[in-house]
Structure I
Amino acid sequence: MLKSRRRRLLPFFEEHALDLLLIEHPVNLRYLSGFSGSEGTLLLTPEGGWFLCDSRYTVQAGKEVTDLILVEQAQRQEAVADLVRQSGGYRVGFEASHTTVTSHQGLAARLPGVTLVGLGPELDAVRNCKDASELKQLEQVATLASASLEAVLPQLQPGIREDAFALQLEFEMRRRGADGRGFDFIVASGARGSMPHGRASDKTIQSGELVTIDFGAVLDGYHSDETVTVAVSSIDERQQRIYQTVLDAHDRAIAAVKPGISCRALDALARDYINDQGFGQYFGHGLGHGVGLDIHERPTISPRSEAIVEEGMVITIEPGIYIPGFGGVRIEDTVAVTADGCCLLTKVPKQLIIV
């Protein structure tokens, strides 16, 4: 499995005439080597390569990285430079999107005569389409997170604080086996719902409010992402109309997900509908993004995206309406793209829930 993932890098070797490829971003390390620690280095050739770590991770890497040469090092850049010189490489690719200027300068100083070739976001894009094992893990963590929310939702009553509810949700996820929360939960009630990233605060939730809950778990490195907007007690006609508008936009977009559609067109399906209903100025963010070992991955689903939906991608569909001083609604599901459409990974029903 890991070898097949690394084979996705071969076009970079060919296109850029690389002798070696340096990988240090933890998410890419895990994807390409199986290493789950927080710090390590891959130095790859087209046929194999080395995994470098310091003594803190030698035992762990010995268990997790089974098909590369393990090198324990005390000074990372010196060890990388030594291997480059020993291999006779003259062109070394690196992750330009994740490498600091200081790190690049330090490596360049140690490798006079070697050309360092920066590879941008296209390198991360090798993770765009998930393999069967990844799809299984993503479904597992999404199911766990959805069940956790459904278990604690009855606690969302007038008088509870947003941050107290968020804490109960995190406890429930951990109780069910999650390694932790996938990100800082958004729990935004009443007028705070107009903030798309309104992290849970000390505000007390009131009767008659809409509450937007954006939540996710992480399990074995893989993330879930789901947003539910619920009504506390009863809500008025305007709140119901806004909710139904977002739900209709959400449903239209999900029905259109299939290989071959452009991410820009997918965004437009939801955005144009919301605009036609008179709320276009209140939907400012993109329709969605990829999900995997990172909570936000390629592709981006937005009016500016150049990406095309492909089978195996796992993406979110999350339209929203956010009205300052009034509140907001966002509805989000994560879907896996299949040969002829998509399937839901997240499980909480999206018809309006009244607690």
Structure II
Amino acid sequence: MKIVVTGGGTGGHIYPALAFIQYVKEVQPDAEFLYIGGTRGLENKILPQTDIPFETLQIQGFKRSVSFENVKTVYLFLKSVSEAKKRLKQFKPDVVIGTGGYVSGAVMYAAAKLKIPTIVHEQNSVPGITNKFLARYVDHIGISFPDAAAYFPKDKTTLVGNPRGQQVSGVHQSTILSNYHLDPNKKTVLIFGGSQGALKINQAVIQALPAFATKDYQILYASGERYYKEIEESIGIMKDAAKNISIQPYIDEMAEVMANCDLLIGRAGATSIAEFTSLGLPAILIPSPYVTNDHQTKNALSLVQAGAVKMIADSELTEINLVATVDEIMNDPAVHQKMAKAAKKQGIPDASTRLYALVQQSIRS
């Protein structure tokens, strides 16, 4: 089996793709892959660290305002479609899977025109412009949130979940928290603002640190590189007194750490949601207001309605309501258990298996 995977720009498009590729390699070791990304996206940092053949196309997104750049965007799209057709003819894939981002628009459109079986994977509850555009051309659409079904043709759409969820579902409890100078046997709150951090979360956490230092539970905060020094300076002498708080610029073993924590606080990105729901981990979500179509808020709301998470709007986040919400969950075992059960129910721990079944169905038809 030969598979082309395309997606780029952000980790939310890339990591699910890599998780799926890893799964297929495990169940079908002779499968061949080609990953096609953009020339400027995060994939250029991530893919070269893997053994997956990687090629790029030059493409860019549309500007929301009237701009000459949009003329260039159309030109690059058409050029990329032509180039994608050449590469697809050379590789001769059995199926092409797109996980989002502008580059996947060109590759998937080219594949559809070449009559190659095609599958779009949508991670969010509200699809982006690329996947909405592709919906009329592709054969199948795999969604991660039931809410996303409303945006796609019913006969093409299947709930598969996010492959990243299956990748972390098998992670077990361990003593990894000791690597961060914390007690592996103590209840732990993980605060994570994303790889670069999040300003509003960072500000609230800094102000909440004195209160958190008095709690029976412990805090592990991945601040992001850009805010780490600021926090180190802000906490000053409290650093030695707050033995239950560990602040790190970044956490490499995020899946294992998450599996050993009791509560997650962070943004409402599709990948992290797939991870913590597959683990049955309650969460406090602070959706980023800076994403397209405010899709993180919509991601979070679907889980709020299910009882799996509490949500605090970015504009309303303070150290007071942050600490109060954490206490509400961590100090009441019944609340924590109810949320954990709801989170687990929302998780799809066999997402890669489901997506692979869709691949096989596409090839057979």
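Values in this text are rule-based calculations from the coordinates and carry no lab data. Just so we're clear, the structure is a prediction, and the values are computed from it rather than from any experiment.
Of note:
- Of the structures I, II, the one that -13500 was derived from, the read-out being helix-only ellipticity at 222 nm (-39500 (n - 2.57) for each DSSP H run of 4 or more, over all residues; to 500): II
- Structure responsible for 21.9, with Kirkwood radius over Cα pairs in Å calculated and labels I, II on offer: I
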